[in-house]
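Trainee: I've put the structures underneath this note.
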Structure I
Amino acid sequence: MTQWTNSRYDNPVALTAEVAGRLLAELHGALREYPGELPLLAPPLNDIPRGLARLERMPQVVAANDVSMLRRVADRVVPAIEDSTSLLQPLHGDAHVYNLIPSARGLLWNDFEDARRGPVVWDLTSLSDPENRMLAAYPGPPPVETVEAYRRVRLLHATVWVLALLPEVDEWAVHARSMLDALRPLA
């Protein structure tokens, strides 16, 4: 059950990468004060092997050579974040722009079902930011190399699960192919 407040929204705020970076920094500041327990950011590290195992049983969806390629990518990119020494704190877990909603008080974050404890870089990679403008607006951002390592894992995670869910959501097929193709250079 959730509880919502209905509020009128009359003041549009342009959502730019810089605004998203500042809003995410504010959210992380507020979340640092969260006193409760949260699970450790493990889903991508658990989901990737489970998704690959599922794909091996789905040759009608993904060719065996593509699953092998995804396994090679996982072997290369996942260790970069497994041993992360980044400070752990409460995170949104799925901090993309579609989880920002306009309100009378401005843009607000919603959809916290993936909240966990982990490095802030995980949330920073939820936002598409190829020019790193959002990252530049985030105070004290992690190094770009760290962000890129997490972006690769996020892309692998998303690709594996989009492919694994194709039998249920076949309209993702075009996106799944382009995501798979984006990973090929990492194999």
Structure II
Amino acid sequence: MLTWESKDGLKYSYNEKRLRNGDVEDDIHGEAHLDGKDKGGVAEFEKPQATTMTLAPGVLFPTAHTLVLIQHAQAGDQFLARKVFDGASVENAGEITAVIGPQLQPDAHPVKPLDSPLLRRPSWRVSLAFFSADSDKSDADTPDYQLTMRLLDNGVSQDMSLDYGDYVLKAKLDDIEPLPKPNC
């Protein structure tokens, strides 16, 4: 998936192509915008077919959601629920609920190449439950999937676990390097 989100969180473009056995299974492309902070907007899909949907007031795009999650973690909040539109499928914004653990301090003895200023930061253990916009009321208590991660205050995730019910994917950061600052 290739996405771009404006710094103000009001514009978002998405392009996802999923393959199965080398064949294109899904090809999703479009753009979305919000009319202002906490205001609604529109998502326009170009692929797989032209579709327009209205985004409700309060919907966030993924990066804006991460920033709000970090703000709530820094404030000591333990729970957050927001509607998020990611363009990964042709459906409206889904609900993401977050449970935020207490603040963790950086690892005391990091191993190289993980001994980086990018990782010597406060973090929180966060559990996210993702609910589809199309979930019917009978399965409203069961998320489509869950993600647990250690989220740093700069948005980097050191490790994560994605639980799809039938299987779990675990990921751990094994290298990180800062990008040079652009000349603009």
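Trainee: For helix-only ellipticity at 222 nm (-39500 (n - 2.57) for each DSSP H run of 4 or more, over all residues; to 500), the calculated result is -2000, so let me know which of I, II that is.
Mentor: II
Trainee: Just checking, which of I, II has the largest value of relative contact order in percent (Cα under 8 Å, 6 or more apart)?
Mentor: Sorting by relative contact order in percent (Cα under 8 Å, 6 or more apart) in descending order puts I first.
Trainee: If you rank structures I, II by distance in nm of label points 7 Å out along Cα→Cβ at positions 75 and 147, which sits at the top with the largest value?
Mentor: I
Every number in this text was worked out from the coordinates using simple rules, so none of it is lab data. Because the structure is a prediction, the values reported are computed rather than measured. Cβ atoms are built from the backbone, for glycine too; each structure is taken alone.
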